[in-house]
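These are the structures, in structure tokens.
Throughout, read-outs are computed from the coordinates displayed, never taken from laboratory work. This one's a predicted model, so the numbers in the text were calculated from it and none came from an experiment. Cβ atoms are built from the backbone, for glycine too; each structure is taken alone.
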Structure I
Amino acid sequence: MSLQRRIALVAAVVVLGLTVGIALAAAAVDRSRSAASAVPQDRPGPVLLVPGYGGDGRALGRLATRLRSAGRDAQVVALPGDGTGDLREQAKALGTAAKAALARTGAGSVDVVGYSAGGIVTRLWIRSYGGAALTRRVVTLGSPHHGTDLAGLASAIQPGACPTACRQLAPGSDLLNSLNSGDETPAGPRWVSLWSTSDQVVTPPDSARLSGAVDIVLQDVCSGVRVEHGELPTNPLVQAIVLSEVAATPVVTPRPGDCAGLR
């Protein structure tokens, strides 16, 4: 082998070694960052429940009562205005409520249950307003993570009657496109998406699927059960699953064999 070819071969080996070394170092940094950003899962704090479009918290109030009866500190978040304004402003209000709950209880993190558009509000807070470091678990209930055709129809036919949050919930909105770009479930909390195939408000219902989350379809747990959108916070099956998912135990996917016990 000529001297020139030997030099070229050595150079290639050096470059390959450096490339592999850099890749391994980057992977180690990524793992370190993921480990550092993970919120401890064995110490549940207060539970915040975020209402859907319109901000009516009465249905979630019943879920909060169920959580309190199980020994959890639970409160429904009051959204600004009538709950139809900019979802980003609602996310900031969630952040204020979370900090107040942590200061009041001395806990290190919160669990958040986001109903319908409240799930989008929760994701915005975690992604853009510092919620990732403060949240242990997120459970979304029938949330239109990829929009709902009803909002798209309303914004197209009667834009004047479709407030800001309505337009933001339309499929392909700037807000949803931005929120769903990259990682849909940022590091920090554990994520659960719970939804029903008989949802007639989030259309199509599988818009509630969230990449990276534990995905729970009610009909996969209890075959034939019919739970519509407005019934999600008050349905006993849904409430039982929520209690399980925000417990100190690991997040799990309930199976058909769990149906009788959950109901």
Structure II
Amino acid sequence: MIKEMNIKPISLWKSILLFGIPGLLLYLGLYYGIPTFQRMGLPEIFLFPFFLWLPIIPLLPISIILFKREKKVQSDLTLKKRFRLKRITKNDWLWIVGGVLFVLVFDFVIMDPISKWMATISFFSAPDHFPILFHPLKEIHFPLTDFLRVSLYGNWLFLIITIILHTTAIVAEEFMWRGYILPRQEKTHGKSAWLVNGLLWGYLVHFIMKWNFISFLPSMLITPFIAQRTQNTWVSLLIHGIPNTILWILFLTGILGIGMN
């Protein structure tokens, strides 16, 4: 399909900009924006989601705007074709299941001790104001009774808003990283495009999680690898999204009060 699309290759420096600008905004917002506004008395429940998702969600409309610019050159180019939104085949489902299991095993089992160890090193440590689920050295007690100083028990609205924002952010990332940028990187880097895509995604966008610089490499690389292998962005979206639903499950245990005496 990539050969059929009249799209331009993307230079490495432009790829760095497209990955790096959101990464920089994330870093500045989460590391400096939050404590600045906390001192002004603004609540964490607004600050952390705002600075976490503000640089990411706009990637969805931006990727579509960039697509429309390309469509002026190739009028028969459709959004479905350009972003490789193909029907998921049986073979694709095998890749999805394998990819999800790979991410879960590496991120939450094999590599977790490495993240915790790196977080003890000054340069890689997490800021103290990071909430419990985003700080590798803070101990999680189940069920969660509160998050960002907001009670979870019976708080269904919190879960609904989280799912909407979180899902939109994941879709926005996949549309930009794998839907828009990866096909152009394939024109530039050929079979190695997934490697460039994954390294930029891991080290620029996720620079905010420096303690994961080693541990997140498997999941950062497997997602673009499978996206390029299957030529299907829905596949990478599911591999990216399904493991992230663990966050929703953790909130759900607190909302339902599972395990409370």
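So helix-only ellipticity at 222 nm (-39500 (n - 2.57) for each DSSP H run of 4 or more, over all residues; to 500), computed for just one structure, reads -13500; which one of I, II is that? Label of the originating structure: I. Structures I, II were shown, and distance in nm of label points 7 Å out along Cα→Cβ at positions 115 and 147 at 2.6 was computed from I. From I, II, which structure was relative contact order in percent (Cα under 8 Å, 6 or more apart) = 34 calculated on? The read-out was computed on structure II.
In terms of mean projected area of the Cα convex hull in nm², which of structures I, II is highest?
I
For distance in nm of label points 7 Å out along Cα→Cβ at positions 99 and 203, the calculated result is 2.3, so let me know which of I, II that is. Attributed to the structure labelled II.
When distance in nm of label points 7 Å out along Cα→Cβ at positions 195 and 243 is calculated, the result is 2.1; to which of the structures I, II does this value belong? Value 2.1 for distance in nm of label points 7 Å out along Cα→Cβ at positions 195 and 243 corresponds to II out of I, II.
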